[in-house]
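**Student:** Multiple structures are listed underneath, in structure tokens.
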Structure P
């Protein structure tokens with residue numbers, strides 16, 4: 001099936017979707033770490049229900065994306081709220097059909113509607129730039145993880161959404177061990 005024939009609807013996750021979301025994340029990543037992360041984040045103040053989105057085709061769930069609240073701390077005690085895009089998963093048999101891209105775009109639009117100003121992602125350096133992500137080092141924003149700077153990116157959801165923002169990203173403790 002190619003991109004143009006697969007009808008996909010993106011909507012907010014419901015409680016009934018949660019077991020299938022767990023399965024999608026496990027299948028897409030080949031392990032349970034990301035699936036368990038989603039389950040843990042749902043129980044925290046970082047969880048934004050409107051930003052836990054599923055892609056459906058017919059009556060089947062085929063993908064999931066989660067944006068959760070993080071902060072960027074400049075070392076002087078100043079913290080700015082942002083969002084982390086993590087994880088994003090598409091069932092293996094539905095990958096390479098543009099579903100992930102639709103999830104990312106829909107999620108960024110929803111985050112903008114909810115008045116968030118920026119999103120941080122630790123992801124593929126050739127995938128996320130097409131959605132406007134740039135290396136976070138452009139804003140002097142650092143990852144708490146030892147990763148190549150080209151994989152640690154940010155996007156402004158509004159003009160100057162990261163103006164005067166710099167420092168270390170602080171993820172919820174639920175991200176540890178993934």
Structure Q
């Protein structure tokens with residue numbers, strides 16, 4: 001069972017007991033503005049997702065001082081091409097803007113580059129999600145591209161940005 005830690009932050013694999021938190025966090029309007037889920041998320045649908053999860057992903061819970069505060073992970077882990085897609089979502093509003101997302105991201109990137117031996121971690125983010133873009137740039141992700149009117153979300157076509165970081169940039 002994967003467990004990564006740094007100071008008061010622990011990343012552990014998502015468990016079935018985390019489903020209720022995930023559903024609550026994703027359905028919270030303060031959290032889902034930039035998330036692209038079929039809302040509202042249900043316990044039943046999330047249990048089905050958990051039981052049938054693809055093997056090429058890593059889903060973790062962010063714990064701060066033993067309290068579950070968010071989700072983080074890697075999707076589409078492609079060992080042949082040495083890359084994966086990154087995601088993070090802080091669920092607890094009272095734990096945002098405290099550096100937890102930054103440290104959690106650094107923990108997961110270290111694991112991805114050092115243990116999984118991946119070469120590239122990438123992500124797509126809504127152009128309007130300035131806080132997330134600032135986080136990624138602060139950590140060292142590089143803007144690779146801008147996708148114009150890339151996705152229909154909340155009644156309009158939105159632009160998305162593609163960020164990535166290479167192992168050589170991380171070291």
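Every number here is computed from the coordinates shown, using simple stated rules; none is lab data. Computed from a predicted structure; not experimentally measured. Cβ atoms are built from the backbone, for glycine too; each structure is taken alone.
**Student:** Among the shown structures P, Q, from which was the value 12.0, 36 of Rg and Dmax of the Cα atoms in Å, for residues 50-89 alone calculated?
**Tutor:** Going label by label, the one that fits is Q.
**Student:** Comparing structures P, Q by relative contact order in percent (Cα under 8 Å, 6 or more apart), which one has the largest value?
**Tutor:** Largest calculated value belongs to P.
**Student:** Sticking with this structure for a sec: Out of P, Q, which one gives 47, 31, 20 for Cα extents along the principal axes in Å, for residues 66-161 alone as computed from the coordinates?
**Tutor:** The structure behind it is P.
**Student:** Identify the structure, out of P, Q, from whose coordinates mean count of other Cβ atoms within 10 Å over residues 82-89 was calculated to give 19.0.
**Tutor:** Q
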